[in-house]
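FYI, it's all coordinate maths here, none of it is from the lab. As the structure is a prediction and not an experimental result, all values here were calculated from the model. Cβ atoms are built from the backbone, for glycine too; each structure is taken alone.
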Structure P
Amino acid sequence: MIMNLGEKDNPITELRKAEVKLKNGDTISLDIPKTVYPPREDSALLIEYLETLEPNGIAMEIGCGSGILSIILARNNWSVESCDINPFAIAAAKKNSISASVEEKINFRESGVGEENFSIPVETKLLFWNLPYLNPPSPNEPRLGWIEEASMSDMAEKGWGHQLADFLEENNMYLEPDLLIILLQRKYPKSPSNAEYWLKKGWSHRVIKTIWIHGEKLEIVAYWRPGQGIPMRILEECISTMDEAKKLPEIGWQRVQTNKQIEGRGRKESKWISDERDLLATWNINKTILSDLNPGIVQIIIGTKIADLLKQYCKWPNDIIDNNGQKIGGVLIEMDNQKEHLRIGVGLNYSSKEIEGMEITGWNDKFPDINKKDMSKMIDAVISTLFENHELLENNLSVDKFNRDSWRGLSKLLSRGYSLDLDGEKTRVIGLNNEGGLTVLLKGEKSEIQNIEKLNWLF
């Protein structure tokens, strides 16, 4: 809970005062200069999350403002590096840390993303930033001073979040593999800083908390590198990535990719025909997810998320197609009783070709600038976002959300007028059940479909 005291300027010190009440009942008092962003509802959202984090080494805050977030982590025994481009913010944050008796645990410095002296300390495990998210003023609108504008407004063409992602990409070799990035960013109205940009850079992401403030939707979003130091195994040739996945270690985020697959499998043990430019990979996912999710839903949610990434469509249950109904790729799930994992296979065609008289397409026809390496990184991030665990993140697997997102993804195709023929009868799809089967209207009556063999899609 945040309570501001005395919003009017003090004519002598030009300071505002604020109190922040914590969950445990403690209160932190703050002195805040005029040009420094004070704690508000968005700060409270971050405070609620940061209070829960157990100490794990070094944390860094960008744009510390009054210093409240850094102070809270320091109180939880984190070592904190804290920076801001506003010298008044640094001075105030230092003073506030002394009042909170944590000054020895925080190193404050005048710096920020885009500044020459900006850097991330070695062994940093947590990086967080309450991103400036207001729309930048138009040329005809009044502007604040440059310091105030930088603390409140995002950048017009390339958001501050994107700037940070680019910096991390350029300095990846110096980062901890399990570094967690926490950003508070605006989801609606759409901000220049967004999760889609990070996904294209190969970062997993998960929404932790959401709040609506004055018609704006704000989110706390966590970002991390898939695997957290465990690289994807790359093979020049193999019989099948599904078989190779059985040989992977049992611990951590494990996946395997090949350039050439001799006997790849499709649905119903059909042969998956590919060439060396195609993406062929398999992920091991712990079977514990099946205590909440049906394998059918797992297959569909992955298919719809990959389809979203490619701006294409998912055709129930596992095909990724373009707007002409041509297949781009597919998702396949296998499991056995001897292993603790289920295997998720993904095959994506690189380019158009003809297989057994059927015309198929590839991602290169839609996105010629994306090579296989970058596509692999993005698909890895998509699947990691759904299922990978990080020690600083709670596993917030939501069955209802997965079901909703699966149906929403499938509906994109159905909304274009696609329909089904079932045993010669035109059928309307009206929903998705918890097992991943279709709910349809057939001759005016509701029915459930699990078997794809009887279906004929009408494009």
Structure Q
Amino acid sequence: MRLLWNPWESKAPGRRDKQMGSYIPATEEQKQKMLEAMGLSSTDELFSHIPSQVRLQGKLRIPEGLSEMEVLRKMEDYAGENRIFRHIFRGAGAYDHYIPSIVKEVVSKEEFITAYTPYQAEISQGILQSIFEYQTMICELTGMDAANASVYDGAAAAAESVFMCRDRKRTRVLVSETTNPQVVEVMKTYCHGRQATVEMVPARNGSTDSEALKEMLDETAACFYVQQPNYYGIIEDGETLGEHVHEKGGKFIMGCNPIALAIVKTPGECGADIAVGEGQPLGMPLAFGGPYLGFMAATREMMRKLPGRIVGETEDTEGNRGFVLTLQAREQHIRREKAGSNICSNEALCALTASVYLSAMGPEGLRKAAVLSTSKAHYLQKELEKEGLPPAYEGEFFHEFVTDAPQGAEKILKALEKKGYLGGLPLPDGRLLWCTTEKNTKEEIDELVSLIREVGNR
């Protein structure tokens, strides 16, 4: 039997001998005519102003294409290199909360997962309603008056909130030292080149030094940002900090853990002008960088400065309930560098995920998750102290806390990893930042403590 095509040959039937065309649709003849119109003789001459050291030398080292089966096998090999921990005691911005099965079941429906920007928005009533419900839940959670349809992540939300407060005279941005360092870096990046400076307010015993804040506040300070609970897990005195800021005419921004808001004072109760945070704990699994969800909410006085989309409720000509994009005449889409982020519906799926999670949990479920998370953290702290890992700070905390590590942080973490435990986050000062959620069992905590005891006995 004669094979019509030998799969081991380099060329498949119908494949052209010559190379495929360029990504750029213009032909060589068309390119030459364009160069001549500009008075140039070659493409190299067109790019002659670009330094040679930053230009590509030779060809890109791109391997030959692979079949679907080969690609799948290669990706599986890459995935096999990942280390998946069954026992997680690390947070610092991404948290391992339980996600009810209904969340994935709902958000995986085709009508949700394939939705894109509704350019004729009012036709997409289902998508608009889902965003409206999300905004409503965020307002209820934070105690604020208005919320947007989210930005990319919590760090971006924090950075965007800064520019809601800045004006010509007020260009200083005050940020607590107890803020997640990654959030601070994003803020600095946003402020770079935009006539704003980031200044760090010192911490004392793991929380913001309110007296230092008072001294730094003046008529040039646009806002003050504090994380609640802060990076070390400690609950800040939001009310006092907010009073100091408002006395000097600045705006008060709180970066919040949404689960903690079930049991601690809301930004609204603390007098915040803007509330932001990372929505990942609201039903989104741990992943390598996302996709995550940056929620933003503000008072009525600040809502017109919210970036992105805002959905409002209305009635149609027949008196039926309907939803529309509102507050869009904000010069949002035409002011270039002066505009906030124009986040459309690319974040709608993450927002829907948060909505389904909050609906499934309800107020009592969310409160229970928060109570279990903090109670288990307090139990772990006491047990670690017995094994020679004393708490670094005395302040009240939520579900994260810092301990000293006399035995050596690296030594402890390596011993835990061998048994499938992801321990606390090592901090630059050699301490460890621990975290628990409602998923951590007492047996799991006791086993972790036992493993640390073994390290101390060696």
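When relative contact order in percent (Cα under 8 Å, 6 or more apart) is calculated for each of the structures P, Q, which structure yields the highest value? The structure with the largest value is Q. Could you figure out which one of P, Q the value 21, 44, 28, 7, 0 for P(r) over Cα pairs in 20 Å bins from 0, in percent was computed from? Matching structure: Q. When helix-only ellipticity at 222 nm (-39500 (n - 2.57) for each DSSP H run of 4 or more, over all residues; to 500) is computed across structures P, Q, the figure -11000 traces back to Q. Between structures P, Q, the calculation of FRET efficiency 1/(1 + (r/R0)^6) of positions 159 and 367 (r between Cβ atoms, R0 = 25 Å, to 0.05) yields its largest number for P.
Computing FRET efficiency 1/(1 + (r/R0)^6) of positions 71 and 87 (r between Cβ atoms, R0 = 30 Å, to 0.05) gives 0.35 for which of P, Q? This value belongs to structure Q.
Consider the structures P, Q: one of them gives 0.15 for FRET efficiency 1/(1 + (r/R0)^6) of positions 111 and 223 (r between Cβ atoms, R0 = 30 Å, to 0.05) as calculated from the coordinates. Say which.
Q
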